[in-house]
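Q: Structures given as structure tokens follow.
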Structure P
């Protein structure tokens, strides 16, 4: 089951989606999928991107949250790395507030840095 959510941080609206397993044993572990610094428009015709990944983790039993950090996608604001730390805290707090979530099993997943 997918629900649209909006996180409000520093008076900015950050859109997201939370995927909740319908048949999983509750409470479930939770996962926040974090995107990297945007570099261009994704190609939706050949890549389901984060929604596709969120669906797969949800099918594996995780309550899964995806959202846009400030200044990315449809989120308000400007790119601000210190602001992103507050955005991430709001995302984690949101997941921890859900009745479906096992608060002792909160996970983060994001892109790895590219090394030379």
Structure Q
């Protein structure tokens, strides 16, 4: 698993950009495998965001939130996802991107 920055990996057929994917803030792992209560997603994402936001003072960081509508979209879980998204979005210097947008940003920032 990658931590908080994309990386370029060399392959026999050319380089690829590896974009973040996490098990730490992943609803499948947390809800279906580890059987945590729904509020654990919020708490873990909140703690992770606080640290990554602090670390981003000198260099951009990426935080992956892995969600599936059939899991975090369930009525007893949806509010926790909504709450963390609202808190993160309240920061003026935070951008929300898809994986493809992160890849494009990384390539642009690192010369292609």
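Q: A value of 3.4 was computed for distance in nm of label points 7 Å out along Cα→Cβ at positions 11 and 27; which of P, Q is the source structure?
A: Values: P: 3.4; Q: 2.9.
Computing distance in nm of label points 7 Å out along Cα→Cβ at positions 11 and 27 on every structure in P, Q gives 3.4 only for P.
Q: Check the numbers for relative contact order in percent (Cα under 8 Å, 6 or more apart) across P, Q and tell me which is largest.
A: Across P, Q, relative contact order in percent (Cα under 8 Å, 6 or more apart) peaks for P.
Q: For P(r) over Cα pairs in 5 Å bins from 0, in percent, the calculated result is 2, 11, 20, 22, 18, 13, 8, 5, 1, 0, so let me know which of P, Q that is. Kindly include the intermediate steps, with their values, before the conclusion.
A: Numbers: P: 2, 12, 22, 24, 19, 13, 6, 1, 0; Q: 2, 11, 20, 22, 18, 13, 8, 5, 1, 0.
For P(r) over Cα pairs in 5 Å bins from 0, in percent, the value 2, 11, 20, 22, 18, 13, 8, 5, 1, 0 is produced by structure Q.
Q: Taking -8000 as the value of helix-only ellipticity at 222 nm (-39500 (n - 2.57) for each DSSP H run of 4 or more, over all residues; to 500) derived from one of the structures shown (P, Q), identify that structure. Show your work: numbers first, answer last.
A: Details: P: -8000; Q: -13000.
Here the read-out was taken from P.
Q: Upon calculation of distance in nm of label points 7 Å out along Cα→Cβ at positions 19 and 75 from the atomic coordinates, which of the structures P, Q produces 3.4? Display every interim value, and only then the final one.
A: Details: P: 1.9; Q: 3.4.
That value comes from structure Q.
Q: If you rank structures P, Q by distance in nm of label points 7 Å out along Cα→Cβ at positions 35 and 91, which sits at the top with the largest value? Let's see the in-between values first.
A: Numbers: P: 1.0; Q: 3.4.
That would be structure Q.
Every read-out reported here was derived from the displayed coordinates using simple, explicitly stated rules and does not represent laboratory data. Quick caveat, the model's predicted, so the values are computed rather than measured. Cβ atoms are built from the backbone, for glycine too; each structure is taken alone.
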